[in-house]
Structure I
Amino acid sequence: MKRKFEHEEQDGQGRFVYVKKEEKQGEIKYKVSGEKNELTILSTEVSDAARGQGLGSDLVEKLIDYAADEGYAIESECSFASKVIDSSERMKKEVEKSGS
């Protein structure tokens, strides 16, 4: 089953959130630098109830796809996101292609 994420962005800050049964299960936060056309992943959080189900990896993948579609260079300050990216050839290629 493909998860649906809510997306919010305002004043150069944004996040993708996964909500199930009206309860936030996880989110990934980022910031955008318009000067460099760069998106930086800040943090990834998953609730205790949702851990071990691949939600964190899905959040990272969603953000990488969004950044690639929007033409952003991609950076990560989040150690979890960096590990997920490094473990996926497809995501690594997207980050490399983005010019980061």
Structure II
Amino acid sequence: MLTLEQAREAAGRGGVWMDRYRPGWRRKVNPRRLNLKLRDSCILGQVDGDYHQAVSRLRWKSERKTQLGFLIPWVETSWEEEAASWENLNRAWLEIHSNGHKSRKS
């Protein structure tokens, strides 16, 4: 399971990436719609229009998406733990979005 601290670290790296390569991304993200599980409601989906198209253009593999907090790590786990991982990742991104947090370098 992705803990909240792990989610904050990953989303922090993703926030640094977004600040560098998608300046102004916070203005494009509606926090009430934020759902990292849905391709049009996640961070990249809201900023670039579609998550799958965005990561395809970026040529990111799952490991990179996970490192930057756009995807939870794939591990065999219960449905409840998977849901908790997504919730932790959503919470971490909401924190970064709402406070303009400049996170750790990737």
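Read the figures in this text as sums done on the coordinates, not as results from a lab. Note that the coordinates shown come from a computational prediction; the quantities given were computed from them, not determined experimentally. Cβ atoms are built from the backbone, for glycine too; each structure is taken alone.
If mean count of other Cβ atoms within 10 Å over residues 11-18 is calculated from each of I, II, which structure is the one that comes out at 15.9?
Source structure for this number: I.
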Original post:
Hey, Cα extents along the principal axes in Å derived from one of I, II reads 38, 31, 23; which structure?
Top reply: I
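Using the calculated result 49 for relative contact order in percent (Cα under 8 Å, 6 or more apart), pick out the matching structure from I, II.
It must be structure II, since only it matches.
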**OP:** For helix-only ellipticity at 222 nm (-39500 (n - 2.57) for each DSSP H run of 4 or more, over all residues; to 500), the calculated result is -10000, so let me know which of I, II that is.
**Re:** I
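The value 12.9 for mean count of other Cβ atoms within 10 Å over residues 27-34 was derived from one model only; which of I, II is it? Could you put the intermediate results ahead of the total?
Details: I: 18.5; II: 12.9.
That value comes from structure II.
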